[in-house]
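Got some structures for you, see below.
No value in this document is a laboratory result; all are computed from the given coordinates. As the structure is a prediction and not an experimental result, all values here were calculated from the model.
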Structure I
Amino acid sequence: MISYVNTTEAPQAIGPYSQAIVFGNLMFTSGQIPLDPTTGAIAGATIEEQALQVMKNLSAVFKAQNTDFENVIKTTCFLADMKDFAAFNKIYGEFFTGKPARSCVAVRELPKNVLCEVEAIVALN
């Protein structure tokens with residue numbers, strides 16, 4: 001059975017999708033971008049500021065399912081510029097201490113012209 005995750009602590013979807021879907025003991029998050037959940041505005045101008053907001057948004061989605069970064073098994077990270085890879089990794093590494101499997105790619109453009117986006121697959125207890 002599929003269930004949908006929706007929390008006001010993370011930005012609401014800006015399109016026809018859910019913040020996350022739970023199927024069995026797995027949660028699949030939609031990509032989180034650096035939107036402030038209270039204002040809907042882009043949070044920060046630098047890769048560090050935006051990556052930090054992305055992690056806060058992911059944390060809120062995880063919390064809605066009583067889980068955290070330690071249970072993440074796979075992430076996919078999207079960067080607007082691969083030159084930001086090292087700075088992004090520094091923030092990412094502060095949160096994903098369990099070192100899940102990961103793909104990280106540069107893309108031509110991200111929604112709202114943000115600098116990064118992250119989606120995750122999480123094992124639920």
Structure II
Amino acid sequence: MPELKPLQLELLDTVDGVSTVRARGCLSDNAAAAATLEALLGADCFASHVTLDLNHVDFIDSSGIGWLLGAHRRFRSAGGGLVLHSIPPVVRQTLKVLRMDEVLRLAKDESAARSLVRGETIA
């Protein structure tokens with residue numbers, strides 16, 4: 001089994017009020033991930049609109065799902081929005097088996113995620 005790399009978050013850009021963050025590594029045991037998100041986007045980040053690119057995530061487990069659920073809840077409570085996109089098949093399958101696709105907002109790609117986080121209808 002290949003070595004699992006710790007989660008890294010990187011702010012790619014902020015355009016028209018929507019920030020795009022790229023995740024790399026493993027969504028697992030991520031107690032510091034929320035703090036990293038706040039460090040990237042500022043203390044009021046949960047009131048903003050964020051798309052999270054998961055294309056480079058190798059693995060997700062229950063603690064990673066817990067982090068995503070907690071972040072989703074914090075964004076909703078603060079009036080912001082979080083949409084996950086470009087999800088690798090192994091991660092998407094895990095989310096689907098656990099029915100997280102019914103709770104979290106998922107999009108095919110960045111363009112669809114930007115529309116969804118803004119509340120636009122996706123064709």
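Taking helix-only ellipticity at 222 nm (-39500 (n - 2.57) for each DSSP H run of 4 or more, over all residues; to 500) from the coordinates of each of I, II, which one would give -7500? Before the final figure, lay out each step's value.
On the way: I: -7500; II: -10500.
This value belongs to structure I.
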Self-check item: Cα extents along the principal axes in Å, for residues 47-86 alone from the coordinates reads 34, 20, 13; which among I, II
Solution: I
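When relative contact order in percent (Cα under 8 Å, 6 or more apart) is computed for each of I, II, which one produces 31?
I
Give the label, chosen from I, II, of the structure having the highest value of Rg/Rh (Cα atoms, Kirkwood Rh), for residues 15-62 alone. Could the numbers behind the result be given before it?
Values: I: 1.03; II: 0.98.
Greatest value across I, II: structure I.
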